[in-house]
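We did not get these values from a lab; they are worked out from the coordinates using the rules stated. The shown structure was predicted, so the numbers you read here are calculated from the model rather than taken from an experiment. Cβ atoms are built from the backbone, for glycine too; each structure is taken alone.
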Structure I
Amino acid sequence: MKILIVDDEPRHLRGMAAMVQAMRPHAHVSVAKDGEVALASIRSELPDVIFSDIQMPNMDGLSLLKWLEVEGIQTKVIIVSAFNLFDYAQTAIRYGASDYLLKPVDADKVEALLQRIEQKLAAEIMEQGETADLKHRLQLTSSAYRSHLLHQWMNGELDPSEGERLDDWALLQEVDMLILSEIGTGSSTGGNSVMPLEALVDQLTQLGTGFGQVCVFPLQSVPNQGGRVVTALKLSEPARLPMHIPEIRSLLHAISQSGQAGGHLCHGIGCRPPEADESMDIPQLYQHAQIALTHTFHAEWQGVTSSTELVQPVTSSFRLNGEQLFEALQEQAMDAAEAMCRTAFRELASGGSTDPKLMKDYASLTLMKMKSRTKEIVDRDVGIAMTEAAVAEIPMCRSSEELMDVILQSLEKVHRSMIVRKQDRNELIMDDCIGWIDENFREDLTLEMAAERFHFNTSYFSTLIKSRTGRSFSDHLTEARMRCAKELLSTGQLKIYEIAEQCGYRDTKYFTRMFKKQVGLSPEAYKRIPSPSAGSEGTP
């Protein structure tokens, strides 16, 4: 007899397992720390008896009972709980539990339960007139065993003698097409419910019957993790296979868009190429479906890819120049950098034929190279975020759109950090430039001289100083000269042409015009205004 103990408390788990093993030395006793682990073990081992705690993380005892009912796995389940609540016991029995035990577990009660279960199992076998072999065959018809055998069949590991036990074995030997459908988590708050998976099986079955004989089965149905469904199709008219593909693709796309399946749904179609031998083996067909499903990563396929539509991409280098991208990220807007990335990855995708792993590898490489290039420029937190994106986020991307979002969001952080740093640097440069003008305004200063001194392109420097200070280079130069002229005129000790020369003007008439334009008075008129120290009004 096979007995499984399920409990999240290690002490109780060890104690219960030791007690049962002592009571039944020849039984095979195994353990599981929660319902999810137990469900996987039950599918492969099909224990005769399960002692399960009711409150556990990941999947509790009641949920485990529900999943056993859904998957058609018939076994004797005893719920064990520290809570003596009638509602718990009533719910457990309603979900299919054979009995209910309270903690701390009484050894005599466990012994009595095991004896009753053994008698019940023997009676069931005798009543149905089953031999050991017939019982084994009945077990093989359960959904868990069926799924396991079908998985072996697709991987070429199933012995024909075992395959013959399957009702669909004759059909499965003549399959023309395999559709591998993957349903992912639809929301961050929970996975897919049981019904969406059942609805998907129903829709795929209806789709297949329109083209021939069909066998649809789930590969897995683990709570909160999504699953895969296989549609094995024997066409009524195999010769029309190439013409059927666009129609099947359209119907699969409609299923994905209907929302009835819930979550993220995509399909890979594995089918025999027109020139292939009729005896093309199932593992190869399944491999084609897996490759096709992988390529639904690309937006071009809209969630449905056929192996016959995939072409070998032309081998080409990844055309994203790191230095050009670095320069683009220093611009005020991200437009150029984004365009470069989108173009490079669109070309790499080769119309949706490139292996998504290669796309992800280049994406991670791009971010790590940019991290290295900017490590002395951007904040440390930005570098850490880029590493996290390259190592953890990119490998988990399910689509090319999601991949591009991760790339651009990471580069946006670099861009913002560099722009802030550049702005801070430019502010300092502007302060230095204005100080340089104030110290050297008597000389024949030009914008070109200033741009060269501060290592900028002349046109860019002109725009920069205007945007940072609100005034042009010539405005700052004139202001410094006028300030000096006012001070010299206020002393009344120098002639106008002498003041003009000391303020950097070689032409006295030009100086006079500029002064009147800036101050509103001629130098002579300004010179006659009494100084503040004499008790008069201040100079304009």
Structure II
Amino acid sequence: MPETVQQLVRALADSDTVGLAFEDSRWSWAETVGDAAARARVLREWADPDRPLHVGVLMENTPEMVRALLAGAVGAHVTAGINTTRRGAALAADVRRADCQVVLTDAEHLPLLDGLDLGGARVVDTDGEEWAALTAAAPRTTVGFDEVGAMDTFMLIFTSGTSGDPKAVQVSNFMVVMAGSVLADKYALTPDDVCYCAMPLFHSNAIMSSLAPALCGGATIALARKFSATRFLPDVRRFGATYMNYVGKPLAYVLATPEQPDDADNPLRVAFGNEASDRDIAEFGRRFGCTVWDGFGSTETAVIITRTDDTPLGSIGQPFDGVAVYDRATRTECPRAVFDDTGAVTNLDECVGELVNTTGAGFFAGYYNDEAATAARLDGGMYWSGDLAYRDDAGFVYLAGRTDDWLRVDGENLAAAPVEALLLRHPAISQACVYAVPDPLVGDQLMATLVLRDGADLDPQGFEAFLAEQPDLSPKAWPRYVRLAESVPTTATNKVLKRQLRAEGTATTDPLWEREERGHAYAAAG
């Protein structure tokens, strides 16, 4: 069995099956691997032999992006995924932190690098004539490159940055191969399958959950330049996609579009990803006639939790050995959650803690060029994820949000994730984001930003009535402020930027409701 991405790519070097699809063009795996090898040779010629060859890629999901990723595998150099939504000094800092000798970009993104201090990195326009000529003339064989080991770094992938500055995770060949082989086996991916990838390839979800299983199964990887809810189904039909990956809120975005009677008339078998709600998982599977499997994982891959057939609603599954929920202050494991007859947790103060790997780093190899951040993650010999959670008596894990999603309202601790899940029971609500805004006296007030489904309506009286019908809603968890937004700020991987919502608070031009201080009635704020 292959142990490195290099070996996976080499195994496809003579395959005439379709390996890459983009818009109306198709390339065999043999063509795709040959293109990658040619690029690896050009990059090797440019390398400073006294420094590790790190190549930044600043592109959306295009064929050139895939060729650049596979060039790193073939040529035994490290690829650094550069987030296309970063700008100015922040973008330059990412390139420097990743120690890029070269940055591959295209005509669309080239202007973003103008005038930036990139630490001497060579900038290459992959749409330019020089790159086309050099890669066309270079040998296309995969032989003659250094061999890589299973634990050697395949890629530097920056974290999403939802809770601070992005950090460059060192992702090993082993992790990519393991993720790809597990998914390819689980979903029986073969050269007859097509993996639809609309999530950005500079992020771990697309690498681990799309590119890797396609390589392991010899399947086609079909690219969307970027995710679009309205283009999703036409793309699936055009490419003949049988498998797709997602991260964040794409399922909610698709489900917010008007349902059509023939939505299930498509080839999709499986949607695999993470962070979808229980409602969206069930509804997406019903509407599009496929299986949706939602897992849990981060770029660091130190905490792994997987769903089992008996996973209860609201839970993300059972953790791997060594994964637990700990109180960071006491460094002890939290007690299990106690549920009342309505399903509400009665001991949140005690049972909610941080997801940790008690055995150490797990598969986490550290953040590149950031010893302080790595040390903070591995505080006291354990990996601290930054994710809040609790467990039931059977050991199933329930997410409660990030560590900054912990609210204290009128002396009572509340977690954001359970309140968000409750709000999503309303059929008009597509997305719900719960977070704290300062109370003028002490502690927090709970604020919720809601995005409605296309064509849906919601008024203050109806919202109040809905909340009153929820038997498991804590009296303290009634939102004090409700903002109705057309959309919410997100990262490039569709994760909500709550820190931006917190900073905006009630200073918004969106419709805003306020609940009366000692009652349940809502009215327009101001």
*Which structure, out of I, II, was helix-only ellipticity at 222 nm (-39500 (n - 2.57) for each DSSP H run of 4 or more, over all residues; to 500) calculated from, if the result is -17500?*
I
_Given a value of -0.65, -0.86, -0.98, -1.17 for log10 I(q)/I(0) by the Debye sum over Cα atoms at q = 0.07, 0.09, 0.10, 0.12 Å⁻¹, calculated from one of I, II, which structure does it belong to?_
I
*With relative contact order in percent (Cα under 8 Å, 6 or more apart) derived from the coordinates and found to be 10, which of I, II does the value describe?*
II
_Starting from the value 18.2, 56: which structure in I, II was Rg and Dmax of the Cα atoms in Å, for residues 72-263 alone calculated from?_
II
*Could you tell me which structure in I, II was used to calculate FRET efficiency 1/(1 + (r/R0)^6) of positions 64 and 496 (r between Cβ atoms, R0 = 25 Å, to 0.05) as 0.25?*
II
*Taking distance in nm of label points 7 Å out along Cα→Cβ at positions 16 and 56 for each of I, II, which is largest?*
II
_Between I, II, which one scores greatest on distance in nm of label points 7 Å out along Cα→Cβ at positions 272 and 360?_
I
*Computing mean count of other Cβ atoms within 10 Å over residues 168-175 gives 23.6 for which of I, II?*
II
*Tell me which of I, II gives 13.5 when you compute mean count of other Cβ atoms within 10 Å over residues 336-343.*
II
